[in-house]
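Next up: some structures, all given as structure tokens.
Rule-based calculations on the coordinates, nothing more; no lab input. Nothing here was measured: the structure is a model prediction, and the numbers come from that model. Cβ atoms are built from the backbone, for glycine too; each structure is taken alone.
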Structure 1
Amino acid sequence: MNAMRILLLSDIHANLGALEAALRAAPPHDSVWCLGDVVGYGPQPNECVERLRQLDALTLTGNHDQGALGNVTLELFRDAARRALEWTRVALTADNAAWLAARPSMQHLRAQDLTLVHASLRDPLWEYIDKPRVAYENMALLKTAYGFFGHTHHPAAYHLQADGMLLKLSLAPNEPVAVTSKFLFNPGSIGQPRDGDPRAAFALYDSGAGTLTLHRVEYDIAVTQRAMRQLHLPVRLVERLSQGA
């Protein structure tokens, strides 16, 4: 297998300003992988889909994508998310909706010994790997050396050690983490960070070096917020962008 440098994105949530800032700040890379939730919450669903299509990005589907497509009931979403998805359903063009509908929620890349999933291996659309216990339980389902996931909007890395103990690794921007077998990694969210840091989060996977590096980049949050207000998207969604919460 040839060494690859992969730009790893997740949870863009129709925030084009954050996506473009991440693409500008990204280190040199060979390909782009997106772990789902391209749309939902934000004001630019078509623009974000079209940008990924331009990049020929390997893209998964997430629960918000499926909600926007009408494949899951919007009753499963909280009020603000549901209202944003109702708008997104109308806003999406037929062509972009068809592209989103063709995306899988999980993909096994055998040549790279990798599994990509939006939420979890146990429930690819909905389960949050947000606690060590959940990560440990999902490790039993990981049939490849590494698994990359999104959905939580929090960067995270877990390693199942040879002695059966699960280690949650500390992550800091621009500090590479060594990737070893039985490793789960979340690059955080591009367009809706929820870890207290409003900057867009993404990562670089360097298979040659055997590392994952988290990155954060500032973007003009006020521009995205203005666009959301103009579309009368829920105030709660507007405000939380600048809070990273």
Structure 2
Amino acid sequence: MSGAAARDLSGRRILVTGAASGIGQSVSRALIDVGAEVVGVDLDAHALSRAADDFGSAFSGVDGDLRDCQAVDNLVARCRATGGPLRGLVNCAGLYPVSGFLDLGVEEWNAVIETNLRAPFQVTQSVARRMIEDAVAGSVVNISSTAATLARPGIAHYGASKAGLNQLTRIAALELASHGIRVNALAPGLIATDRVMAHASGAGKAEHAAKLARIPSGREGRPEELNDLVLYLLSDAASYVTGSVFVVDGGVTLGIPSY
């Protein structure tokens, strides 16, 4: 399959969580550019409305709170009801607070685990059930993080959620393969989303500088540098790829960058 064909997702309906900002917004734009129809889910209804104005008729927004476990299946049903079968899912929604281990409260722990791990499980399960009912092959891409394997202070909850997401990716891939549903993940390193850069210019300035010092490539990644890999994994070009976690981190997890 040619590179152009691999990027052709014309007419496919893809659900993207966290679609109104950051990586989710960048992925949504890239999908629309290659002909996909995007159903974007986000907690921020106003940001979804702005995204719909920006993206046009190929984008439909469905607002909802993925932390409400009683509402997730209904939320996916609303996404399915806006058009034809869902052929893909990108789990992008996430929380990234920073709290020292001894100061980390159970409420904050639960919010991160619910958003970053439990919600992708529920959304994937609900979407997969509908793919099976609709008799379509599909692809799921989870946005994980290098924090799944690279420990640093302040992110016990975030790191645990992403490590769990990696294993969820592998097990879901095993169990859904017989239904023609593939499941993969991306593990980005430091990506210069608006939220990350706002944190880097404020309370997280020292943390950001420490991260940059460890990156062999010497810079943050850009959200759009993830897009082609997401498009590939959602396309038929990746039909033999499932259960993999792809690291996109400028080399930060390779080891000690210099002496």
Structure 3
Amino acid sequence: MNEQVISDVLEKKELSGIDKKLVTKIIESLLDSKTKVIIEEGRFKTECYKSFVKKVRAVLRRQYGVFQNTKMDRNELLTKNDFTGLLKSHKSSFERLPYYEEVYNKIFTITGMPSSILDIGCGMNPVSFEFMHLLNVEYVACDINGKDLTIIQDYFNKKGITGRTVLFDAESSDYEFGKIFDTTFLFKLVEILETTKSHRLTEDIVKKVPAKWVIVSFSTKTLSGRNMTGKRRTWFEVMLNRLNMPFEYFEIPNELFYIVRKSNV
């Protein structure tokens, strides 16, 4: 893929840290024959090209950029050990901040206290580790944004947490982590990735996740901030029943959590 196209897509601050492999994949999925010729000929100032770049950015914003608070300097927050500020710099962890104690208490009451956690599409969620009240835990944080993962790794190092980060595309990356984790977090991830109503991608991800327990959460608000009329995901519950994966669920303001027991591990 032409590096100019990737560079133009990522010039926006809220998208700048996203993995170039993911950007390339989205560009190729949206590329038509007309735009392909324009790129090959280097006509980067045409309205057609500019429109194409905007289209690619729109997909990336839906998957990632919409959750970012670009007014907050995460490196500065980390230097100041302002971990609450780091949580506030991401929309999901900001909304979850007053309820983290409740969330982890309800999860671990059912799953037991984990010794290993896999967090896919993690955002700033690993910075909530203090609310988990866990000791001697291996934490693997995965995301498509390399800059965010650098912040997360520095946080792990500062706090003495046995953790590592992995640049990871939940839709197409290899789920072979070399072990089965006690718990995997998929917080507000699957509906962001879904582009059809078949939900095959969600099923594939849940089946591939190497974990005894999978915690899947869904927003109870639309991206515009309106309350959803139907908060529970009937399609997801039907899928879990078909896969013979028992589950329990609970809700906090803005978010619904499913605690899923995988029967095949």
So mean projected area of the Cα convex hull in nm², computed for just one structure, reads 12.0; which one of 1, 2, 3 is that? 1
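When distance in nm of label points 7 Å out along Cα→Cβ at positions 60 and 84 is computed for each of 1, 2, 3, which one produces 1.3?
Numbers: 1: 1.9; 2: 1.3; 3: 3.3.
Computing distance in nm of label points 7 Å out along Cα→Cβ at positions 60 and 84 on every structure in 1, 2, 3 gives 1.3 only for 2.
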When distance in nm of label points 7 Å out along Cα→Cβ at positions 116 and 140 is calculated for structures 1, 2, 3, the one with the largest value is 1
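On relative contact order in percent (Cα under 8 Å, 6 or more apart), which of the structures labelled 1, 2, 3 is highest?
Numbers: 1: 24; 2: 19; 3: 14.
Top value of relative contact order in percent (Cα under 8 Å, 6 or more apart), among 1, 2, 3, belongs to structure 1.
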For structures 1, 2, 3, which has the highest computed value of Kirkwood radius over Cα pairs in Å, for residues 28-107 alone? 3
